[in-house]
1. Suppose distance in nm of label points 7 Å out along Cα→Cβ at positions 108 and 148 works out to 3.4; of I, II, III, which structure was it derived from?
2. Work out the source of 1.6 here, i.e. which of I, II, III gives that when distance in nm of label points 7 Å out along Cα→Cβ at positions 68 and 172 is computed.
3. For helix-only ellipticity at 222 nm (-39500 (n - 2.57) for each DSSP H run of 4 or more, over all residues; to 500), the calculated result is -11500, so let me know which of I, II, III that is.
Structure I
Amino acid sequence: MNILITGCAGFIGFSLAQRLLSNKKNKVIGIDSIDNYYSVKLKKDRLNILHSQKNFKFYKFNLKNKKKTNEIFKKNKIDCVYHLAAQAGVRFSFEKPEKYLNDNIYGFYNILENSKNYKVKIFFFASSSSVYGDTKKLPVRENYALDEKNLYSLTKSFNEKLGKIYSQKYNMNICGLRFFTIYGEWGRPDMFMMKYINSSINKNFFTLYNFGNHKRDFTYIKDVVFLLEKLLFKKLKNKFCSINISSSNPYKLSKIMNEINLYFKKPKIIKQKRDIADVLNTHGSNIKLKKIIGEYKYTNIKIGIKNLCEWYKRYYKLKI
């Protein structure tokens, strides 16, 4: 099977590519712009691992480039797309709004349009738990009304609406993946757990919003890629769907910090009020997902954090 993964040097894209490449019957075509939103070295190190596999082919460019996007589809007979490339970050969306419009909307459109033209069998794309906003009734289910609080989540819900229109108009199989706070080895440095560890190692102050009282539905990366691979081989009930990718087991940030403190020295903390752009609590129902793939035992949060911390020490060659 020929599988296109956009954002293949990113956290989820890289991890999924690794898993799919382990099956030598799969050929993975990866696209990434390798931008400098966070560590370029980390992205290149991920790519080096993927390049060691003979069934991996890589193209470097930004998806807003319509001509190059079309060339990839023309050169490769693509069966499935995992569109995971996007400009991430909630607060950063207020600093660089144009980048979110270009990368998250126009880039999405280019991939979607080519997937239609070249008759891709199924099109998965990264949405986000942030589309729900501050929904009071938890856990949130896929049929709940959306309530975006920032530009990032707005681009994600726009993509869902556009995907639904394409699915209905052109009879495409399209699935939006609403990710809930993914963490684990090779994680993004701008995400909570990695930022906390980096503050410890670099002896920087760690800014804790809402005094640590947020709750997040942390979902371990190895669970995520297992679930994404399973979805590839399942017949979805509807041509278009949105699915929560969540452990459905939220934790307070303060508890997560205490767990990380078992492996790293506690950094100095600056406590601040809640940022208006932040969702207070996330908790996704995974009932719909279970109906599709069957029962699944998610990785215990303590084991996931232990694996992350041990990887961090190995990757950065720390002797602690």
Structure II
Amino acid sequence: MVQDAAGWPRVAVFGAGAVGCWYGAQLAKAGAPVVLIGRPAHVEAIRRDGLRVDSAAGRETVAIGADASPEALRGAGLVLLCVKSNDTAEAARTIAPRLDPGAIVLSMQNGVDNVQRAREAAGLDPVAAVVYVGASMGGPGRVVHAGRGELVIGELPGAADPDPARTAQVAEAFRRAGVACEVSPDVRAALWTQLVVNVAYNAVSALAGARYGAIVGDAGALALQRDLIAECAAVARADGVPLAPLSELIDTVRAVGHAMTGATSSTEQVLARGRPTEIDALNGTVVRRGDALGVPVPVNRALHALVRLRERSARP
């Protein structure tokens, strides 16, 4: 990964939504050269006014590059892949011919199979990242941070040329920017644990229009979450992924809700805008893998179907 005189790689964020903007802002504030690649209206707002970041600490404006063309990927040493899971294959095909030799792609996406999708679509071999952040877009050029921000990264099995130096370089860049970044020897467990969290919140928040604080404060919602978590954990274990005991997973899920009481799920946010969700990569993954492995998943199946129905009804 090529670095400048100050030791920073040039960073390109492909998919400048809430996750890409927040992490891009942290790197840019620390001195890394960063370009956000996103929709024209978003790019125009950032070029005109800078990237506005709202958080509990107040509002700040971050000077950061922005471009609507994928040609801005050229010259990047680190590419943060932040598109929706549904768009992974197309994004991989767009990125691949524009990567410099030695460039590292980091998949910062929901779901557990985005690295595999990128491998199959374009021969890319991203590093996998588990993203623990509550963030949403408050309009063009504005990201709202609700809490957290740490990362867990690692190589997934099946890498064509696994290189421990890749993950070390990526982790060092984020740590310099003040972002906690752990390198995991088995990132599959972290990915599935995060899927457990997403399965427990995304569809519930979207269907109920509820923030995380309301969910963890409701006995019925907590019982529903327990069933969702138990099904997801059973599928993971049947798939050979070692997870913590059920009681620990439930504690992890509830801790997220208490830490981000004002957050809503990404599924709720995109439904509100009438756009396609990532529910197929969340509860849908549990359904598909459960069916393939013979694990019953009736609660995840029901919520997946309901979100898909609402998704179709919400589209213009």
Structure III
Amino acid sequence: MDLSDPYRCCVLCPRECRVDRTGRGAGPGKGVCGETDRLRVAYVGPHFGEEPPISGTNGSGTVFFTGCSLKCIYCQNHQISHEGVGRGLGLDDLASRVKEMVTRNHVHNINFVTPDHFFPHVFRLVSLLHNHGIALPMVYNLSGYQSIEALASAEAYADIYLPDFKYSDPSLAAAFSKCRDYPAVALAAIAIMVRQKGFLDAVSSPETALARKGVLVRHLILPGKVQNSINALTSLLVEFGPGLPLSLMSQYHPVLHHDDPDLNRRVTRDEFDAVLSHATGLGFEHLFVQFPETDTTHDPTMCRFLPDFEKPEPFLQDQQPI
């Protein structure tokens, strides 16, 4: 199949915009994701901000793709999700850069960040990497808002899924990400991921320090939206049980000014503690917890969770990008 075929009437994400992303039609040539069929990448390099079984000691080998099908208004990677920061790369060139990263940095996995709008390229890239002898786990770092059909195609090319489960409240999903159907779509998508790969192996096997396969679900606590988080965790428990590996994140940091005043501040310790208490009360057995930073500065350049993709090194950690 021609690599461009899936982009001719794009239904790679649940929005099913059906835009001809090849640019050969009469439309704009860009999908809701903001991208054409030309692969664009913002960063290739080791990243140490993931959960311990993913980052390990040498880092996770991240590939940050330009564009996003969800485009949350508060996105901390807004430069690449909203503003189009990144550059075009051919698949052979990208494969070479990833291979160089693996050789130089000895990363523990290859981590595709927001890849679903480029799935056809990513699947081909995984095949190229395997041909290069790279047998590391392939990690798909996703929003949770994924197409069931696209995930069926991804099964042969994925080892680990790191989906978000952002919203239990459809009104918040509509206001912040323009997808009222997010809760139902994301739960169905995560169910497919779990059916394919099971729960993350690193938490079920104590001898496995680094993850090789499975699913870990992430939830970002939003300031002022504690009930959304509480209901989201309850939904996950009902759907998947207490054995589901769960990561609670407190890293929200305001990037732009928002009409909703809650989004113009960080999560408070009381808000975080309320969500954590609910998670432990529900009996989740495998919790990764990112406690709020004690630094109260609002200077985004001082927040280690806010990358700057205009710089050769987007993250504050001492890394060596390709």
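1. Numbers: I: 0.7; II: 1.5; III: 3.4.
This value belongs to structure III.
2. Working: I: 2.1; II: 3.8; III: 1.6.
Checking each candidate, the match is III.
3. Values: I: -11500; II: -15000; III: -9000.
Among I, II, III, the structure yielding -11500 for helix-only ellipticity at 222 nm (-39500 (n - 2.57) for each DSSP H run of 4 or more, over all residues; to 500) is I.
Values in this text are rule-based calculations from the coordinates and carry no lab data. Remember, it's a predicted structure, so these values are computed and weren't measured experimentally. Cβ atoms are built from the backbone, for glycine too; each structure is taken alone.
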